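No lab work stands behind these numbers, since they all come straight from the coordinates. Note that the structure is predicted; figures quoted are calculated from it, not measured. Cβ atoms are built from the backbone, for glycine too; each structure is taken alone.
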Structure 1
């Protein structure tokens with residue numbers, strides 16, 4: 001069973017290595033983390049107030065009744081193809097945490113369909129789920145690994161999976177790490193990122209400003225840029241939030 005929170009596009013990729021590229025997004029439901037430390041406030045359909053990340057509506061199963069269920073990848077692909085334009089776009093698999101579906105045969109059929117079609121496929125993941133990439137076509141997938149730091153509120157054991165990160169980089173050395181940080185977290189972020197990097201293969205590292213509104217992105221971006229320059233990392237803005245705040249479907 002594949003559970004989809006939303007399908008939207010074409011729009012631009014708002015962050016990471018392929019920022020600005022025309023993209024179609026498939027947002028999967030469910031996540032293995034709650035990330036209360038990111039302090040995005042929201043209310044569930046039953047009226048419970050919580051804090052999480054800016055995609056809480058895909059992460060929290062309290063919203064599950066609004067997700068669309070697919071027994072097969074075929075009708076999902078048909079739905080996606082309705083919004084793919086005549087020019088090439090990236091296919092972005094996001095969530096929630098899409099790697100929760102990695103062992104689902106229909107999930108793999110979905111990925112392979114667009115790889116075989118010749119489109120760039122990115123999976124946005126927290127990289128904490130055990131996976132192996134055994135097929136050559138799987139090694140063409142670009143993994144944008146948004147590995148969580150302690151500011152997420154999640155435990156070290158839950159958020160860091162060195163085996164999965166290593167397997168992904170070994171399979172596709174264009175895959176990369178990205179970390180969401182704010183100006184007050186920089187000293188601790190430096191230590192935590194350094195500890196992660198010394199135990200995995202070399203890869204590109206992007207730093208992104210924390211915030212679910214353009215105002216918060218503005219407040220954090222300069223400090224994050226300066227920190228990236230100091231450490232030799234790359235900076236990624238979050239264009240979708242800067243332009244649309246946390247509006248869905250764009």
Structure 2
């Protein structure tokens with residue numbers, strides 16, 4: 001009897017008939033999905049020359065309206081930093097309440113429900129909602145980023161608390177320490193490095209998202225970008241896009257620098 005000389009990982013579906021049947025079903029579904037999209041190839045063929053014309057009109061980029069450009073950039077940065085700070089603060093009690101090993105069951109389920117509900121919708125959808133409530137401008141963008149920051153950071157805090165070493169918690173609890181002291185001496189040392197890293201990551205994400213929510217009228221440089229496309233002002237649009245790319249790069253460098261200091 002000959003034995004195989006090379007090892008192959010076992011297949012997820014061992015029966016060849018079922019495996020090939022699943023592949024055939026997936027391919028058939030992809031073809032059906034493409035047909036259901038109702039793609040207008042004639043319109044696409046007409047749109048490609050228009051896209052080329054738009055790209056040609058973008059060059060050279062127009063930085064002459066620097067005052068309007070920098071006003072939008074500063075507004076986006078202010079939104080990102082303010083939302084990150086408020087989110088960092090509000091996420092702490094929500095994250096503590098959302099940890100199963102610290103909070104009672106009713107409090108846990110309510111907190112988890114808030115986290116799940118706030119994470120259900122994309123930032124653009126939340127921005128549209130706040131624009132309808134408070135109107136166009138940076139306030140809607142700020143509220144949008146706060147909701148996104150609180151839900152994201154709170155989820156990370158809750159999961160870190162649930163995965164922490166409970167031996168240290170039990171040791172502090174055995175001394176008769178109160179709940180606030182339990183948080184300070186047993187929980188905080190274990191989750192603080194991770195918490196700070198998540199907050200820095202969220203700040204970086206808010207810098208990027210602050211340029212997106214403006215497209216639906218929630219302030220920032222994205223709102224200026226949307227207006228330039230509506231006016232067919234493509235050379236200024238390219239200047240804004242270059243500025244957004246530079247802003248994201250700077251945010252990435254800053255977040256990497258801070259994370260390096262925290263190690």
### Task
Work out which structure the value 59 belongs to, where percent of Cα pairs over 27 Å apart was derived from one of 1, 2.
2
### Query
Here relative contact order in percent (Cα under 8 Å, 6 or more apart) has been calculated and equals 19, so which of 1, 2 was it run on?
1
### helix-only ellipticity at 222 nm (-39500 (n - 2.57) for each DSSP H run of 4 or more, over all residues; to 500) from the coordinates reads -8500; which among 1, 2
1
### Task
Identify the structure, out of 1, 2, from whose coordinates distance in nm of label points 7 Å out along Cα→Cβ at positions 31 and 223 was calculated to give 2.2.
1
### Summary
Highest-scoring structure on FRET efficiency 1/(1 + (r/R0)^6) of positions 15 and 239 (r between Cβ atoms, R0 = 25 Å, to 0.05) (candidates 1, 2) is 1
### Query
A value of 14.5 was derived for mean count of other Cβ atoms within 10 Å over residues 71-78; which structure in 1, 2 was it taken from?
1
